[in-house]
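In structure tokens below, several structures.
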Structure P
Amino acid sequence: MISKHQIPNQHAGEEIIFHIRRHWFIFFKIFLFFVLLSLVPVALYYLINQNMPILLDGNISYPLILILFLTYYLILLIALFTAWTETYLDVWTITTDRIISREQNGLFNRVVSELDLRRVQDVTAEQKGFFPTIFYYGDVYIQSAGEKERFVFEQIPQPYKIAKIIQQLDEKAKKNSLK
């Protein structure tokens, strides 16, 4: 189990600096999109009621419309849950020795990678667009000499601060390895 103070396979003397998740605004945008999609059946019901009210009085058509609307809402809830899972379960952990990336790709696909801080070659922070600038979130790219050439922290809060901390930890790790 991953906690704020402990991670699996934690090295002796390794301290967790912080865990990073996606910015809250990312899920807010997804949630808002699903709220708008949930209004589609309400609008359809209104249109049917205005243009073909006989459909809502039928013994077969009304239950059929109701089943279609409920099926739509069920699919919408499953899609919302999947989107939340993919967004919330992406976690990046920075410790004094390494960077651990845990990314959820769908409901049943999880990729866990780790990068030793001494292998970091370049750290880049990027903010693109209106909302990332206002809400101060963006991406951090970490170039490495390992198997996975590039680590990406997507849509995280305070990307420039995170990049600076990673650079400082990288310098400290490289100095300690020279001793």
Structure Q
Amino acid sequence: MLNFYAFPLECVCCIIILLISIWTILEWLLSGRGGKVYLSWRYINIVLYVFSLFLILKMTILGRTVGNREIELLPFYTINTISDNSEAVRMIVMNIILFFPLGLTMPIALGRVKNTRRKWLLCIIVGLGISLSVEIIQYYFCIGIAETDDVICNTFGTLLGVMPNILANYFGKQRKC
């Protein structure tokens, strides 16, 4: 697998925008339909959700070499170093992008739920839990710097991923009125 983090940031953003556009068109075409079409769309999102979990593990844990045990608990430390650190913006954006697909696919993978707000909140909490688990594993096994900023950015990425579902739900209700 190519090292996604090594791609130019502009290229990564273009790829993400293209993939979001494709997903949004498919969501618009398939989610409003009932029966087998919706079920197929849900299964596609389950597969994409599992793939995004694998991608998160691949980028954050698997294949990393053992180094020093490091931890950075100061929130927004990376943001505060932007003026001195040319890679800070890239790290922030990549951490957000890494968890975006998780938030995008999880609400549909979970299926139709009566209380959609709870489902959205659950998705964000799961994103937070996965991110926190990754940071704990990185710290425990000395395979990366455990950073509070990573948890914040990853959770924000999950939230941004859930947003299209929230907007689709809102505009779907507006259309029915």
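The table below lists the values:
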{"read-out": "Computed 1.6 for distance in nm of label points 7 Å out along Cα→Cβ at positions 100 and 140 - originating structure among P, Q", "value": "P"}
{"read-out": "Parent structure of the calculated result 0.40, given that FRET efficiency 1/(1 + (r/R0)^6) of positions 92 and 108 (r between Cβ atoms, R0 = 25 Å, to 0.05) is the read-out and P, Q the choices", "value": "Q"}
{"read-out": "Which of P, Q yields 14.0 [Kirkwood radius over Cα pairs in Å, for residues 68-123 alone, calculated]", "value": "Q"}
{"read-out": "Label whose coordinates, when Cα extents along the principal axes in Å is calculated, return 54, 31, 31 (choices P, Q)", "value": "Q"}
{"read-out": "Origin of the derived value 11.2 (mean count of other Cβ atoms within 10 Å over residues 44-51; candidates P, Q)", "value": "P"}
{"read-out": "Parent structure of the calculated result -25000, given that helix-only ellipticity at 222 nm (-39500 (n - 2.57) for each DSSP H run of 4 or more, over all residues; to 500) is the read-out and P, Q the choices", "value": "Q"}
{"read-out": "For 1.4 (distance in nm of label points 7 Å out along Cα→Cβ at positions 20 and 156, calculated) the corresponding structure among P, Q", "value": "Q"}
{"read-out": "Parent structure of the calculated result 19, given that relative contact order in percent (Cα under 8 Å, 6 or more apart) is the read-out and P, Q the choices", "value": "P"}
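Taken together, the values in this text are just the output of simple stated rules run on the coordinates, not laboratory data. None of these values were measured; they are calculated from a predicted model. Cβ atoms are built from the backbone, for glycine too; each structure is taken alone.
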